[in-house]
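Pasting the structures here.
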Structure I
Amino acid sequence: MTNTQTRKADHLRICLEEDVQFSRLTNGLEKYRFTHACLPELNLEQVDLSTTFLGKKLAAPLLISSMTGGTEEAKLINYRLAEAAQTYGLAMGVGSQRVAVENPDVAHTFAIRNVAPDALLFANLGAVQLNYTYGLEQCLRVVDILEADALILHLNPLQECIQPKGDTNFNGLLDKIQSLCEKIAVPIIAKEVGNGISVAMAEKLLAAGVKAIDVAGAGGTSWAKVEGERAETNLQRRLGNTFADWGIPTAECIVQIRSQYPHIPLIASGGLRNGLEVAKTVALGADLAGLAFPFLQAASDSPSALDELVQILMAEIRTVLFCTGNSNLVELKRSNVLEKISL
């Protein structure tokens, strides 16, 4: 195994076996409550969860968020997730494909298009790699491996700070992202990994040519904690503990970015755990809601556990629409049925 493969295997094991969730900071969605409609004037069977993202029709506003790849266990998980994306009409992103660029022998662990021919699929690379010899060629390669509809560039300065031998030169990246956006045919999505994207950062990324934002806010898996678990020194372990709850809650990112940019494709992720929270992010202005940890747990269990999870999530979103008197997602966004409450 290469160093990158070993790291991916560690990440998978730690996320599934250790407590690496944010302990104090939440995703912020508990501060919002839907107004119940006791007489919705709807037939539940007619409630429509479908949406369109980057020009592709989806059966529900759900994204199976970027998680894994590069090992045989990761391949099994990716294939199960891809089958679910195809079956239920969902979007899916894979984990960082740097490992496949370094070692083409593991590219097959990401090559899921054959099991998800119609799904909206996102390739994925760390933006910081543009400062470490990566350029258009490597980006095209990962898009090609996946036959992807878009490329996620993930931004993870805190994780790289704490990670043993992390890549920490983020200098001049915006210009390189802009250059890439001008040269590559697929849309580029900027995504954090769990510490959030502020409206000021979104402004710079959009100006550089990024077509969509995935806020990946605080409140879910803490990559500071994950890297703290992998620490090789006391310093790294201490950094992991100190910054375990660092970031901008998901709800705040969505509200602030959407108020400034009414029409950009916007993904809410970071600590979402059920369909009620998904519906809250949509009502706040998100177009898609990404979940990682719940899908990872279910996919590592069994295909039937994954089927059950998707069916539950879709039933929960449908219940929100029905019990707020909205027949589809557009109505939900316009209906003003989500209120902020004082805790």
Structure II
Amino acid sequence: MADAHKVRLEPVGVEFEVEHGETVLNAAFRQGIALPHGCKEGQCSACKCVLLEGEVDMLKYSTFALNDMEKDSGHILLCRSIAYSDMEVELLNYDEELLAKAIAVKTFKGRISHKENLTHDIRGIEIELSSPMKFWAGQYVDITVTTEKGETITRSFSMANTPDQTQKLSFIIKKYPEGKFSGELDSGGIRVGAEVSVVGPYGTCFRREDREGPLVLVGAGSGMSPVWSILNDHVRSGEKRAVYFFYGARTPDDLFYLDRIADLVSGHPDVKFIPVLSHADGNGAWDGERGFVHQTVDAVLKQLAIDGAGDVYACGPPPMIDALQPVLFMNGFETERIFFDKFTTSSGGKPGH
């Protein structure tokens, strides 16, 4: 292709081509090269790296993700970078296992086959694809649907099902006041039978296999979706690890999947479920953990004296993730064994969770 440019990634020595007008990150996705990423929209800094050679132009981005000082010193965001020549970049963060387990991002056609109310503000949907999609437990996709009024909406959601279910995907979606996708689900603007376009898989917060130490899962709200996939995929794998599954909610009415969780725990004694309620009433109706989920995680980790031995997968809204990070570091967890999926709402980041 005359308009294509070559990109070389250091220190891994991987090379690929990027087409005219295509971002470097999307070109990597298309060719099955998994690079560190988060929002794909220039809102986070997960894909930040250093431009060693070549010329790029960057689409609009947040200065939170890349400040002016970093830009002046040669830093770029791969999700915003358009190549104007062959280029060489130095990856600041890379994961050998991520690169080894890369799955090419593709577009799939499908239809919404089922929807249900899980709580007053959490919905479940299923999408049947016309062809199977390979993904890892914990990954997400971009879903595009046209409403009854003709409005096209694209949102990102993590799969709740396990990777062995390649043609029927399930999702857990939280309804936000300004959330168009979830709002249309409730109002009937997005109906069962609606045709959708699904692009993916994306995401680096997927289950790593054959690891030592306990497995710590932390979710809140629709963060149950990727955590549920990771938990069930772990159980299916037959790996023997202690699992501590924390889930934060406001009140008992915000809990769901309790019967499914009870069945899973009863058949797998290595799994311990620890729900935490921040707004449980004080009249004794709730006899479980109270407070914020990061506080309970801290207390349990200190009690167990795990001292960083194990892997953490945490999925939920930014305040939960921000509060959890120092807890994990203070309990000895290394950065390379902590996997975050920080949801955002409306536009930018991972909207719709």
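Worth a mention:
- At a computed 17.5, 51 (Rg and Dmax of the Cα atoms in Å, for residues 143-294 alone), which of I, II: II
- Computed -13000 for helix-only ellipticity at 222 nm (-39500 (n - 2.57) for each DSSP H run of 4 or more, over all residues; to 500) - originating structure among I, II: I
- Here semi-axes √(5λ) of the Cα gyration tensor in Å was derived from just one of the structures I, II, and that gives 34, 25, 19; the source is II.
- Test item: relative contact order in percent (Cα under 8 Å, 6 or more apart) calculated as 15, pick one of I, II: II
- When mean count of other Cβ atoms within 10 Å over residues 31-38 is computed for each of I, II, the largest belongs to: II
- Computed 38 for percent of Cα pairs over 18 Å apart, for residues 103-174 alone - originating structure among I, II: II
FYI, it's all coordinate maths here, none of it is from the lab. None of these values were measured; they are calculated from a predicted model. Cβ atoms are built from the backbone, for glycine too; each structure is taken alone.
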